[in-house]
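Take a look at these structures.
Just so it is clear, none of the values below were taken in a lab; they were calculated from the coordinates. As the structure is a computational prediction, the values presented were derived from the model and not from experiment. Cβ atoms are built from the backbone, for glycine too; each structure is taken alone.
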Structure 1
């Protein structure tokens, strides 16, 4: 009958509007709704931090100009690190440097980034401001502009505070092909600095571990070192930053793709004493621990010394070192000569050694 509400009908009293609190000191669901609070985030936090002509146009995307004839490199990455802040870095710096460094490993000058934020209801706005400020500082250090982005808000308890997705575009200003396919037998394998600091800094912070010498993440931009190698005419065959899976996984991936063998020398790989001690305590292998400011370079053996001298001036975390060489066979095999002279085959880990480190 008209005017009668069936027993099965939803009760309007059970519905509530996710209205923001008066102070707006925490992220509300309405911050992701495209209305006034979304506009407040743009005007109060993102705009002042990332402002540039492309972003200020407030279009659905950014229209960008590249040099005539330039090749473009494009990459994307998502960042779910826990905790959000750690010694030597935070999720904001990690998001910027991680994506800019992936472009640099392609031999491309990083130029533009997008930034997508997944915010959890209840996240303190002050914490978001802190992350955005760190991203702006990292963008300036990496020579990139954040030119477009997106914000979404998920319900309390479903987002672990904050996730960030970044995509990046860079331009390739040379005609070289810097990739695993360019690696040749006889190439020297160079390492830009010590390994293992990022992963162990995250682990120490996450587990509340205190060491006599604090461990800080190696989070840093890598393009200046790559640019210096290219400008000096070094015939760079391949580059790879040592993120998830660490040094061992990066070398294995390149060896498998190039269908060549790589022999590494453990004694030549620098591992700081705090990192080495922490790995021994926790039963971890530093060769598989993530880094965020280290890379390997495959170059002709005749140019190794010149490349090392350049890296010593420009790469973070030095001194650099020559840690191995490329051999024609067995295809895809990576061996490690230990400090006592015993050789073993390096393989991929079967699981995740340190989850949520980037």
Structure 2
């Protein structure tokens, strides 16, 4: 009996070793094939090629075949990305991803050139100046959109519900993000608009809430997350915690069970449990969806607006030896209810369509904000 078991074990080990070796051989064959293709292109292609750029494109192609959010960043792009997260950078002011071979706008950021020009969440950028985007990588498209401050650029977009393409002329600017804007609305409603989750967002919101609470005038709050493309996970957790007294905020699940994590609220709601309404739309993504989803699941807030974007994955920035980096999806977000928001988003409790994309405070055409004010006023 023991001999039979040993025989089966050795047979299984032999088969498993052969499978592993076969898989490794297939990978090495593909690497050899890639080298052969690159050599043929270099020798036979009609024009002389830049081999370095070709290799960058190949790396990017590999990453973007995984999902729309994984990408290669050259040293220059990586350096600019680090500046963006700190709250000041040059450009158009849009968060983008790649979908169906073209650049998709996740969200324009408030008071930036793209937002002022009329770019909307969900727009597909098909041409940058006179250059077709189809066939280019996300990093190549982003490079085309970058340029000297004060210079103009034409973006041609396809928009849901529009039969014809729309072209916008936009002038590049230095983007200075003040991620938190507040106002005291009628009937003592504390209005907080959060436009992104950068490293200063939590401090800014806490400071503004403490001001509201110190004056003892505010009886309820509106948290406006519309057209907020997200940002730092740490800030999403911190801001959610401001409004919660306990319970899970978000969890992440990755390929490695040992790296799965959960974050919980600490005791103490700094708004003292006051009524809270949260505004979301299709441009609310990533960190915005974590905050909105956590507050909804804990029945701490009523969500008003439209279904959010559905970016429920975690990207890790992994530096490379060439001073560049890769952005790689390493996990997915899960709400306290256990639901994933990937490609689904967070649904509002009360669905109200947008009449205006102008999110300045107290605009007459802002359906969602006006509805929230009326709801709070009874």
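Brief remarks on what is shown
- Among 1, 2, structure where distance in nm of label points 7 Å out along Cα→Cβ at positions 50 and 178 as derived comes to 2.5: 1
- Read-out FRET efficiency 1/(1 + (r/R0)^6) of positions 210 and 322 (r between Cβ atoms, R0 = 30 Å, to 0.05), computed value 0.10, structure in 1, 2: 2
- Entry that produces 0.15 once FRET efficiency 1/(1 + (r/R0)^6) of positions 106 and 282 (r between Cβ atoms, R0 = 25 Å, to 0.05) is calculated, selected from 1, 2: 1
- Structure (1, 2) behind the derived value 43, 32, 22 of Cα extents along the principal axes in Å, for residues 226-313 alone: 1
- Which entry (1, 2) yields the derived value 21 for relative contact order in percent (Cα under 8 Å, 6 or more apart): 1
- Source structure (of 1, 2) for FRET efficiency 1/(1 + (r/R0)^6) of positions 26 and 162 (r between Cβ atoms, R0 = 41 Å, to 0.05), computed value 1.00: 1
- With helix-only ellipticity at 222 nm (-39500 (n - 2.57) for each DSSP H run of 4 or more, over all residues; to 500) derived as -11000, matching label from 1, 2: 2
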